[in-house]
1. Starting from the value 3.6: which structure in 1, 2 was distance in nm of label points 7 Å out along Cα→Cβ at positions 223 and 255 calculated from?
2. Here distance in nm of label points 7 Å out along Cα→Cβ at positions 39 and 271 was calculated and came to 5.5; which of the structures 1, 2 was it taken from?
3. When distance in nm of label points 7 Å out along Cα→Cβ at positions 15 and 239 is calculated for each of the structures 1, 2, which structure yields the highest value?
4. When helix-only ellipticity at 222 nm (-39500 (n - 2.57) for each DSSP H run of 4 or more, over all residues; to 500) is calculated, the result is -7000; to which of the structures 1, 2 does this value belong?
5. One of 1, 2 was used to compute P(r) over Cα pairs in 10 Å bins from 0, in percent, and the answer was 6, 26, 29, 20, 13, 4, 0. Which one was it?
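Nothing in this text is a laboratory measurement; each read-out follows from the coordinates by a stated rule. These numbers were taken from a predicted model, which means no experiment stands behind them. Cβ atoms are built from the backbone, for glycine too; each structure is taken alone.
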Structure 1
Amino acid sequence: MEKVKCLIIGSGPAGYTAAIYAARAGLSPMLYTGPQPGGQLMITNDVENYPGYPDGRNGPEMMEDFRKQAERFETVIRNEKIVKVDFTGPIHKAWSESGDEIHSPTIIISTGASAKWLGIPGEHELENKGVSACAVCDGFFFRKQKVAIVGGGDTAAEESTYLAKICSEVHLIVRRDEMRASKIMQERVLNTPNITVHWNTSPEEVLGTDGVEGVRLRNNKTGEISTLEVTGFFVAIGHQPNTDIFKGWLDLDESGYIKAVPGRSFTNIPGVFASGDAQDKIYRQAVTAAGTGCMAALDAERYLVETGL
């Protein structure tokens, strides 16, 4: 059993930023990276919208920069996953997959969220080669090109209108005969001239070798197969927050995101703070995740001062 002042569960921009601030505040944090050290940026080739990197930065390299900065201030980093927690009492407990038991008065959660994928051929093989789950992150690379996006909710509607400002043609693939998006978002899609909606259509395969060259489509009513030539394929069918181990302890919304006090990182459990995409289903950007990691560390520091723990 180990005792620490601050335990950080998860890495990525939120976790590493929390570690930097907590370490500089003298909290001697311990960080468990989780199954994907660095989070979703580890599967992102080029990051061009993070301040301070004027020439852009490879996602894994950026996360290595974050990690080194956290280690510079003597954050203890372990490449393991936390699999169980106990938030009873003022001293919280957590267990790692190798059996480590950690006790801490403050826990910062930065476990992030994972994009949902279709599971069709070519999707995984061409990820970061034209296949993306974030139009805001990667749309810039497809300026004046033809792209396809699949989904029927508000996220797909918002991302398709975003892409329409950058790309020459946007093909929105909707698997049903209607969209789940709010009425106002649907109107925006239908009133955007360079968006073409393909109703009752399912993507069967992403085509290409070194990059996306097209997508094979199936009409769900007629069964007809067609090929749509595009250079980018965006999946916008939602994200799944990595919060399962906190069920029964923390207040979660209907999608599994942690409910935090608006404008703060507080959860319903004193001493437990939420940051990054585990509690943010709106912005989901590296820079906003880093900001909430900073907030969580500052909130944890103040909590320790106020409680004397």
Structure 2
Amino acid sequence: MVGIKDIAKAAGVSVSTVSNVLNGKKNVGEETRERILNICKEMSYYPNTAGKALKSGKSNTILFNFSDFDRSFYLKIINGISDYVNDNEFDLIICTEKSCEKYMRSNLTGGSIILDKKMKDEVLIKIASEHYPIVVLDRVIDNPYIKSVVVNNYDPMREMIQGLVDRGYRHFGFVGGPEQTADNKERYKAFRDVLEENNISFQQKSYFAGDYREKSGYTAAKILLLSQEIPDCLVCANDNMAIGAMKAFRDNGIRVPEDIAVTGFDNCDLAEAMELTTVSIPNYERGYIAARYLIENIRGKRNVEPFKISAKIKWRGSVAVKK
């Protein structure tokens, strides 16, 4: 295995000179620097960044934590994070809730982006510090070392529900996500607020609890079909559940939107193909922004004010204008 001594010997310089180049110090001439870097490349030598981090107590690696592999929008978030991280010469590791806490130390990673709801607020508050900033997605934590990047769920959901009312819809069903999540609470509140403002009644029996997965939307639609009153429109708190519901309706001879309209939230990859009316969240940008704020905080530019991302409605064929 090639080591730093081999690089120094091949370049005809001291080990300390090679070390200075690899650590980005300015006390080495440009010609010597280029020669050393080229030799490193030719000899396939890569510095042990983990080892350096352990010695210095600092790391140029950030951690992204999530656990729900069933939801396609995560890939867009990861792409956004990865692009910003690479542009700023940081590394990225991805892990799940069970394993990530042991990596949330300043000598292993410089900071974390947290999306997994299973990572409790109190755990993050305990870990976050001046030397270990954290960015959380989809929740707000009041802490001087934690930045929150959240989607504005309420306003676009309000606009979409009002648009449905304006198109003539009066009888609604709602498929919610996990009830403790902030995004589900905001989306459901916007839904209820618009109905109340338009004097449209909504009975709790028309609320179906889901988990953001397609199967729960399919199950909710199957249960709904057992009732004697099928609503004009089924509003789903995310696209996966809406797509599951649309598949259940199709399997049972129910036409969308002729017999029932369906809406979602997220604008996942399948939404356009399914002609699903939804709210489009810029997930690539969400990841990019989260990585930007985290790296800025790692570099000492403290900014922990919550940042809200706007979202837009995509009206598609799953909704019609009622006669």
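1. The correct label is 1.
2. Answer for the origin of the read-out: 2.
3. Largest one: structure 2.
4. Numbers: 1: -7000; 2: -13000.
Source structure: 1.
5. Value 6, 26, 29, 20, 13, 4, 0 for P(r) over Cα pairs in 10 Å bins from 0, in percent corresponds to 1 out of 1, 2.
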